[in-house]
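What follows draws every value from the coordinates through simple rules; no lab data is involved. Bear in mind that the values here come from a model prediction, so they are computed numbers and not experimental data. Cβ atoms are built from the backbone, for glycine too; each structure is taken alone.
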Structure P
Amino acid sequence: MEIRTVGVLGAGQMGGGIAQVAATAEYQVVLADASRELAEKGRAKIDAILGKQVEKGKLTDDARKAIVGRIRPAAGPADFADCDLVVEAATENVTLKLELFRACDAAMKPGAILASNTSSISLTKLAGATKRPERVIGMHFMNPPPLMKLVEIVRAVQTTDETYDLVKKAAEKMGKTVTTSKDAPGFLVNRMLVPMLCEACFALQEGLGTPEDIDTGAKLGLNHPMGPLELSDLIGLDTVLAIADVLHRDLGDDKYRAPTLLRNLVAAGWYGKKSGRGFYVYDEKGQRVRASV
């Protein structure tokens, strides 16, 4: 089997980035969302991002047109019939993902691989909801996919070596470095990352420092490229909370508990950059204006 056509379910920040990376690697891409209109908006956003690279001289206009031309907007999983690999990149909600996995499984051809970009949910559970469990795998891109070099591949209990090898090869063709994790809550990256993000929020909640103090401390004291609160806003506070809750519930260790402040920000609808407010306030261009809390 050779992967030629990649389906991406979800045209938001992560799904759009995955579609861009796959199309840049010269895969034909079917980009689907809840409606064709949302998928078309996702492709238009990719076109705009690439347009900025053209303006900066980092990409030719012909290359931009070729990449966008390889992305076909679609209305939903029913359009994945010809895909060799489908990557689900929907909201981090297990009920929704199970529903979408069943829909993709029903639409996809025999032998095609169904992957999830989930950052915490059990791949074994998702695989068990399909009629192709041996062809299910985790393909966890880091945020944002076009810039981050890592793809964390997660093997479900049912995943075959052939499935793993094909997905690893596809990720490497997309220019990514691969790490491999067993199927356990948070896998490797978020198992390490989310407790740090929560601890930074606890420090803010307890008044140990301002958001700027905390982020500057991480950047200059730990040599991190972004502070933990900035990074949380980029990921989405709703996503950080969802992962923390999965880790806390499934591992049963209080070191994974989520701070009250994080829960309150999510309850307020302050999800970070995507909503214009999280730990910081952002302008219409997504530029940070000031601390929010």
Structure Q
Amino acid sequence: MNVEIRELTEKSARLVISGVTPPLVNAIRRTLLSDVPKMAIEDVEFHMGSIMDEEGNEYESAAPLFDEIIAHRLGLIPIPTDLERFLPRDKCTCGGEGCPNCTIIYSLNKRGPCTVYSGDLEPVGDKTLAVKDDLIPIVKLNKDQALLIYAIAELGTGRRHAKWQVCSAVGYKYYPRVTVDADKCTLCGDCVSLCPPKILEVKGKSLKVTEPEACTLCNSCVEVCPKDAIKVEGDDSRFILKFETDGSLSAAEAFRKALEILEESYEDFRTSLADIES
């Protein structure tokens, strides 16, 4: 398998993968969606009763939204994830009780009137674990309302719940191959005007394909060509893969981890087959 990087940012990637089959690319897609782990808030503890500030003012521990809705919104906030540092809670040496090796504790203490944002979550201990997207709105507090919350984040995958889904908008397509038969082409220009991604252009006495990778394989140019001078095919051994992340992991980290997970799965499968044969 060969991977060529076309676009790579912190939260998105567009890759050309060659020397593979459709099932393998689809396995990468499904792994990116369901099996790459990340941290997300799972347990939320709300302080009940009145809350006092430093000046002695009293606030009601309440919000316009139910606690369950606030907890749900907290769970969807992207939490920065270091896969080399944290273990799944059920595999940690603490026995699932929760410790710095498998959980992150956040506190939130806000008094109204104000809007509570994701950036108001403060990590207990390591400040490098602060939420990066700090302007995600959670709830609006009215006058005399306050929230005092402790939230615990842990590792999980999208198979368990969507809040642990690192990647979204994951899709792939066959690598387009657009060929023009110069002997048949009359340069009528019908294909140029009808091409949705506008990748065809008449230059001089020939029809050129300007950006073949942008082709959507819709075959509009083939259908309108009166001389069958254009041929559009998809290469079933080469694919364009695109995906985005929520920021908990970078696009490069998510792709690398997906390949590691697939390799481990294939190795486990080979081992199981060997055990059956023996």
Structure R
Amino acid sequence: MRLDLTGRTALVTGSTQGIGAAIAAGLARSGARVAVNGRGAEGVERAVSRLREQVPGADVVPAAGDLSSEEGTSRVLEALPRVDILVNNLGVFGAEPALEISDDEWRRYFEVNVLAAVRLTRSYLPGMIERGWGRVQYIASDSAVVVPAEMIHYGMTKTALLSVGRGFAKAAAGTGVTVNSVIAGPTHTGGVEQFVYQLVDRDLPWEEAQRAFMREYRPQSLLQRLIEPEEIANMVVYLSSEQASATTGGALRVDGGYVDSILP
């Protein structure tokens, strides 16, 4: 199966590192013009340079802006008024005791993880519908279904994204535009390494720390290891392609069998 995205423009939010960077690289390898997003211009330019090294000849453009604010979103929309593929990957996470999460933290998680995606979808979806083709995706998490006790504010936002994705899929019904969510399982990124060491012995070597984390905090995983970002990207690239034209309104799992359910 050849996934050819030549002629398509994609925006991947929060794509200077981790899962977002892997998604940007995957889309670029399939021929898409890819906009890399992050809050600061310097960080975005560095990420753009890295991506051009990874994928020689790739058409990569910077799209700096803090998408948790209307001002930052406006900057991105001005730089990139039209996209064919929107991947809402931006998100924050962290461990915090449930009864100690402040109102400000609840609001911050909602604004970054949910409202930023809604705002971009509201901006780009009408153009996709008018042109009769488009792909919108939300990077959700197993935490949307199996809410972790140590970060229920994060889980709440990922559950919300599943509703957002299903709702916008209905808004785009019959137009040639598909809208889906990707349920990512525990994934190996720099941020997750820091998170793992918040919960297990910091003196353990990484491989032992990873195994201890999965054993103690994610024992449901059938993969029994952290997922690599490229494995999440593979699903996103497929959903962005012509071959996924009949898949919409869905929540597709790349969770290593973590969610103990036949359906999401």
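Tell me which of P, Q, R gives 26.1, 88 when you compute Rg and Dmax of the Cα atoms in Å. Please report the intermediate quantities before stating the final value.
Values: P: 19.0, 56; Q: 26.1, 88; R: 17.7, 55.
Source structure for this number: Q.
Which structure, out of P, Q, R, was distance in nm of label points 7 Å out along Cα→Cβ at positions 133 and 213 derived from, given a value of 2.6?
Q
Rank structures P, Q, R by FRET efficiency 1/(1 + (r/R0)^6) of positions 85 and 149 (r between Cβ atoms, R0 = 25 Å, to 0.05) and report only the one at the top, that is, the highest.
Looking at the calculated values, the largest one is P.
Name the one structure among P, Q, R that relative contact order in percent (Cα under 8 Å, 6 or more apart) of 13 was derived from.
Working: P: 13; Q: 27; R: 19.
The correct label is P.
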